[in-house]
Structure formats: C-alpha cells, structure tokens
Structure P
Amino acid sequence: MSFSQPVLIIVDVLLALAALFSAAFARFGHSGANVTLFDSVTIYSMLVFVVVVLFSSHLMEVYDHSKNVRKREILINIIFSTITSFSLLSVVYYLVPEFILGRGVLFLSLCFFALYQFSWHSIHFVGKNRLKLFQRVLVLGTGKLAADIGAIITSSNRNYVLAGFASSSSISINNGTDAETLAVPQEMIVGSSEDLLETVKQAQAEIIVMALTERRGVFPLRDVLRCKLNGIQVMDAPTLYELALGKLMLESITPSWFIFSDGFRKTTISGIFKRFVDISVSIIGLLLVLPFFPLIALAIKMDSRGPVFFRQERVGCREKLFNLYKFRTMRQDDEKGTGAVWAEKNDPRVTRLGRFFRGSRIDEIPQLINVLTGEMSLIGPRPERPEFVEKLKLVVPFYSKRHFIKPGVTGWAQVRYRYGASVEDAFEKLRYDLYYIKNAGPFLDTLIFFETIKVVLFGFGGR
C-alpha cells in the first residue's frame, strides 16, 4: 500500500461529492440542487453513492499503479468502474428504493465522476512520472541482501527508483577480507561508504537503505550520521521491504526491531470501535443470511452424510483455544486414521457442494457467530489448529506473535496470499499477518474488506 493510494482515494471522495452537486445543479439549477441534496434521506443516498463508486474503482483496479502505466489503461479501468457502479447502484436502488437519486441525477453523477476521476488520476500520473514525485534510493551494500533490496525497488510499483549501490570500503576486523561478496552489477556501484555523503549527492539520492550483509566491523557509522544530519533519510532493509511489499522481512528482523519500530499500537478507543463494527456487521450478516440457512442445510444433507455445521478447535488471542464454526465441506470423519493434515489443492476429502462453498466462502458464514461471541474479529490473522501451531512455533520465527490479537474471518494474509498448506506457506503468510498487526487501523481494515469482496466475487484462494 503506497503513500499515493490514500491521496488518490481521499481526493476521489471529494470528487464523488462534487459530481453529485454538479449533476444536481445541471438537472435542477442552483436552488433545486440545494433542496435535492440536503434532504436527510438524500444524505444517506450520497453516502451510498460515494461508497459504491470507490468500491467499483477498487474492484476495477483504478488504484493499482502496476495496472495503470499509461493514461489509456487509466481510462479503460475508469470506464469499467463506471459501468460497475451503475450496475451495483441499480441493485441497491431496487432493494432500497428510498435511496434512489433519480435516473437523471444518477447518470449525470456517474458521467461527471468519471470525467473528474480521469482528469485527477491523469494529473497524478503525469506528476509522478514527469515531475519526479518519486524518491531516489541508494542502497548501501553490494552483497545478496543489497541485491534483493535493489530488485524490490526496481520491480516495485511504489514511488521509489534505484539510484545505485554504494560499496562498504571498510575491511572486516574478524577475518581480514572484504565484508561482502559482490552480488550486484558492477556498473550499478556508484560509489563507496568512504565518502558516503558525496556519493549520495552524485547519485541525487534522497534515501539510503542499509543493506550490509554483515555489519560488525564494517558499518560506516560516522558517514551515515553525516548523511542523516544533512537531511538524507536513512532506513534499514526491513523497513524498505515493508513499505514496498506490504509484508515484513522476517529473516532480517530481530526482537529489538519489534521493540523500536513504529506501529504495534493499541488504544482503547480503536478497540471499542473495532468491536462495535464486529458486532454490527456480524448481526447484519447473520440476519441477511438467516432466511437461506434451511436451504443451505438441506443442500449439505443431500450432498453427503454428516452434520450441517463443522466445529473445530482453533487457537485464538493469547493462544486461548476456542471452537470455530463453519458449514461442513468435507466428508464426515475425514481425518480418521491420519490425524490433523493441511487441506490440499483438489483435496479428495472435500464434497462436491463443499468445493462450491469453499470457492464462494459460503462455508465461512457461521464464523460470524464466533465474531459475536468475541472469540474472533472480522479482520485478523487466520486462526490455526493447535496441532499446527505447536509445530510452526518450533520452525517459524516469531510465529507466536500473531496471537497477540484476535484471529479474523478475513485478513491481510488471506487477501494477499494463496491458501497456506505447508510450513513455507505459513512463513510467507506470517509476513503479512505481522504487517497487519503492526499497521492495523481503519484504512487498512477497509482495504482488506474491499479486497475480500474481490476474492469472493472472483473465487480464488480457497481449498
């Protein structure tokens, strides 16, 4: 999640409101627009309009920089977003007629918003690429870690550009040899740490990333301090990795990094607000789905033997055990004789109806009961089985840290990474889980909510 995404979204909110006012003014004139838009019911209609057009923009990847490398791509995505907005708003108006803005106002509002949005995103695109609203990064180091960081900067769609590498001119005290084996292209080395400030100036860099494979005896403390005092931003490799990829670089993190890094903040107000949202959304969700429960139960019974609901012990906050509820998607006694095993791709234990339920996430709906009882939250790390947790704690560093918050029905790891079915997958998903715990907040939760809807609509990730 780059810094420019929130800026794009915030301005789009203002543009959506401006589009509504423009449409009302064009349709009814100045006095008529005031009467039309400031009615109490219409304020809710405006809120629905803003939420739908933002969600449609997110769904059609208008905010994805990697998918909008030219203005033509921006225009195409905005057109698809406008069509999606019209379709979704038509459904909303059919279900809740009180929110109807009127076909004339709706059509004009969408046209105005598409025009405003394309203009704004084009200006942002030109500004970022022509006015150099990106930051040049100098990587200090020439070993494997530096090469990895350079590759991330080069391939990332964030606002960074690789200015080059600076070699460490110091000699290792421990073994009397060069501290690092060269792992970066020779032509990309633009200087050394011997006069780091001059190297930074020549490379026109604004950020230095510390990516020395071995720091003991080779860390140029005095030169880095000079750069810092001259206004150059200094960060370590894990911080750049986090900003660029939205996950944590676990292999280069120490316990002290957790202690001194930003984030991992919890406040009473944020906890109360999150619990309020959990209760409200889970009640609404259960009420909406309740009429379909008999049909779902009948379908499960007709498809295979066994109970309708599946109950399984999982590890929750502070490693407290609880029973997770889902609609049953596997044959009864599916682990008899094998014990706890991870789900596989095309798992033979899954029933025919279960495959559909897993792909559409219908099987997850009963977890809203766990949210209501306070054992889970809507958003958080996926709750794992105690059998797997005990094994993973032994081989995956910092794995137990994911249990400092409530597990979630959905989460950052669930929407950013495929279904985990191995130790390697668990390690990769932990990167995302700890990123979420470090940066949890309303904006990230909203982004995860929208991403979850995309996952459900396009049906990927489930097993």
Structure Q
Amino acid sequence: MRLGSWVSGLALCLIVSTSLVPLAGCKGAGRVIERLSAKLGHEKSVVVGEAPAAGSLVAAQYQFRAAIYHAHAPSVDVHAVVKRLAGERFSLVADDAAAKQAAGASIVVTTPAIADFAPPDKAHLAHFARGLSARDEDALRASQAVTVVTFRGPGQLATTQYRTALELMTALVGELGGYPWDEDTRLVYTAESWKRLLENWQGNEPRIPDHVMFHAYRDEELVRIVSLGMLKFGLPDLAINQVAAGRSTSMGSLANVVCQTLLEKGRLDGAGRLATSIDDLKHEAYKAELIADLEDNAKRRVELQLAVAKREEGDADNRLLEIVFPGSVKSLQERQSAVVSELFGAHDSMVYVQHDRSLEAASARARQKALAIGKRYANGPPDGEQLQVKAPFETSAGGTEWMWVEVVRWHGDQIDGILRNDPFDVPTLKDGSRVAVQANEIFDYILSKADGSQEGNETGELLEAREKAGAEVRSK
C-alpha cells in the first residue's frame, strides 16, 4: 500500500502497490561501502562491478550445513545413526577435506563442544526462530550438546540432494530429539516446523522463500538487502544496495523472484544479464501466488543487470551477486522503484476531499509532533525506525501537490528524503526521487517503530472516518 498524497490541497490520492512475499528483516552490523564515482566535474554515478560471465552459475559443489541442539549429549552413537539413515544416498567421510575430494554426495558429522557452537541467543531468536514457543526458546538456550551435519555433493544435483538431506535431518531429529538449525539461513526450528521445509515442492523445485533468508539492515541512511541460503543450491547469494526503507518489502519480493529464477535457470542470459519473468517460473504454486497479487498493469517481466559484489561482514561465506541499476546516484531509488513497478505493477486512484478547520487543526498537531521526532534524524534514521512526512510540491499548473517523503536526514529546517508517491502533476519528480522539503511546511507524519507499531497519520485517520460516515449515509 502506497500512502496517499494531497493534490492542490483538495484531492487525496491513494496509490496502491502490491504486497508480495514479505521481507524477513533484521538489524545487522553492515559496513557501508562507497559506491560512487568521484570524477571531478562529473555527476556521481553508481559504480557497477564486474559482470559475471554468461553461462552456468552452478558451482562444482554445493554445501548444506545443519545442526541439532540437544538438552543432553545423545546416548547413542550419532555417527552410526547417521550412517544407517543415509544408506547409499550419502557416504560418511571423516572431515571437510575428504568431503571436498569425494566424487559423489557425502556427509561429515561432528559434535563440537557447545561453547564452540553455542545456540542462538534471545535477540537472534526474536527474528530467526520458526515455530518455537517461549518454553522451546528457553530449552534451546539451555542445550548442553550439539550435532553438526555437513552435506556436500555435485552442484548439478544440489536441489535433489538438498531435499534428501532435509529428509535425513527430519529422521535424525526424530531419533535424537532436539532443535534443528540451518547454518546457511541461521534459522532454528522445532521438529514440526522443520518438517514443513519438505512442503511446497514441485518435483525437485523448492519454493525459494521457504529456504532462503533475506536480511535487511540500515546501511547509513538507506538499507542493504542480502540473501542467505543459496549456497545449498550451489548458487551465489544476492544483494541489493541503497534501498529506501519503505521499499524494503517490495525489493525483497523482487529478490525472491530473482533467486527463484536463478535456481530454475542455473545460468545467466548473457554477461551480467538476467531476464526475469513471473510467467516463465516453473514452480506453478509460487507463480500463482505471485500472479494473484499483481496489478493489472504489471508487465510481469524485467531484464536485470547483475554484478559481482564484495561480501560484507555478516554475509554468507559464498559468492555474491548484486542487482545493479546503472546511472546517476541521484536517481538510483527512482530506477529501483521503476523496476519493481514494471514487474509487479502499481495502481493509482484519487478521492476528492475538502479542507476545513478540523483538518487544519489535526495537521498542526501532527506537525508539532513531527518536529519533536525530527531531532533524532539529524545524523540519519535511528536503527529500527522509519519516518515519513507529507510535504508540498508545486504542480505544473501552479498549484500544490502533497506527497509522502521518507526522511533520510533532518537538519534544522530542511528535511532530505525520498519521495514515496508517483506525482500526478509534478513532471520533474518520480516515485523514488531525492527531494528536500521545509520542516515548517509538512502536513502530517507517520513514524514506524522498531516494535512494529506506528503513530501519526492524524489527518489520514480523520479523512478515513469521514469517508466511512459518508458511506453509511449513502447506504441508508
């Protein structure tokens, strides 16, 4: 849902965008990388890394590492149990060096000291637990032993053998008890929630959002999105840099579709080029899920440019590709928004309302609250927060169009931000444009907090109540 804008002080514009696969986010300790060219006398532009070569992206070997946390050390010979469960599907080898040399699928089983492979702490579990109750979390953190199982095999057989590995781990948890952990995605499960990883497959095609995790974290003023989990498919992980916080979910949806495309194709369409089409996805259930949320004007396909990316602290120990949007840094977020709209579509509508004293009073109250909040944004957005303000822009006809702006810095009377609406009558601006507005001119605000709650939008609530009252009158 895109937030509404006021046109000429009279019209309320509600711009609706599709809500697709939610982006699973967390705060991380990312280090910002300067991505700008610094040629004197030239406009700064996005630096595009080396284009990956055309052809297969599948590595010679895949790796999938899982673990089981136990309340106490198992009373059985874990190696013997794993060997029995594996049968002829995987060969049990001594260590990682032997696994790398193995011609076929292999397993390495280790039982490190719990201090060396500690269970995730409470802060981690807040974002990365699947199906755990409060009691489960307490039991997990009290674990006294851990079994680590590493699967390796030919990259071309990754999806088939990954599914077999999930089945083996399901059986192992059934015999040993405990809480399974996916080292790649850093997710911890109950026995029941782990079983659900075997659902939503189409033959040997998994639904990527079930098996790959996306981290979204503040990288100075904007957000960096990066995947975890593609290593198990023998494929590179994916990053998107310099994303507006308000676009994290839609960009995460794009990243999910790209990862599904990479999984199904296993290759690029040219050097650094990937044609991404929802209609061409092989996983029918996931495709249907996406299509059900598309807008009528969605083109359903887009050609993307990928580049080799440098890993940051906290990224997966894997190759990394980045979706790049070549061009001016100033219009980077415009190009990102345009790509998302091209693939998924967007819908605009307008509702006319009349200003009056009660609306102006609500606006004045909102402005005062926003001015107090703005002090926290002098050095950029605080972790976990997102602030938007509704600000005026002059139309081509000399009127005023009020639109939502995501605040990236608030210094004194000036607010620097990123436009969250497609203007109706401001030809020089687009959704995603970098803008500067005056603090004393804002009409309303919305503050999204770290705990998921929101405050503000006082004028919007007033208009919604009026619209509801009007609808009730008309229905009588």
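Coordinate-derived values only; no laboratory data. What you are looking at is a predicted structure, and each value in this text was computed from that prediction instead of being measured. Cβ atoms are built from the backbone, for glycine too; each structure is taken alone.
Work out which structure the value 60, 40, 31 belongs to, where Cα extents along the principal axes in Å, for residues 253-404 alone was derived from one of P, Q.
Details: P: 56, 38, 23; Q: 60, 40, 31.
That value comes from structure Q.
Work out the source of -17500 here, i.e. which of P, Q gives that when helix-only ellipticity at 222 nm (-39500 (n - 2.57) for each DSSP H run of 4 or more, over all residues; to 500) is computed. Let's see the in-between values first.
Details: P: -17500; Q: -8500.
Going label by label, the one that fits is P.
Compute relative contact order in percent (Cα under 8 Å, 6 or more apart) for each of P, Q and report the one that scores greatest.
On the way: P: 11; Q: 20.
Comparing P, Q, the top value of relative contact order in percent (Cα under 8 Å, 6 or more apart) belongs to Q.
Assuming 0.50 is FRET efficiency 1/(1 + (r/R0)^6) of positions 189 and 229 (r between Cβ atoms, R0 = 25 Å, to 0.05) as calculated from a single structure, say which of P, Q it is. Source structure: P.
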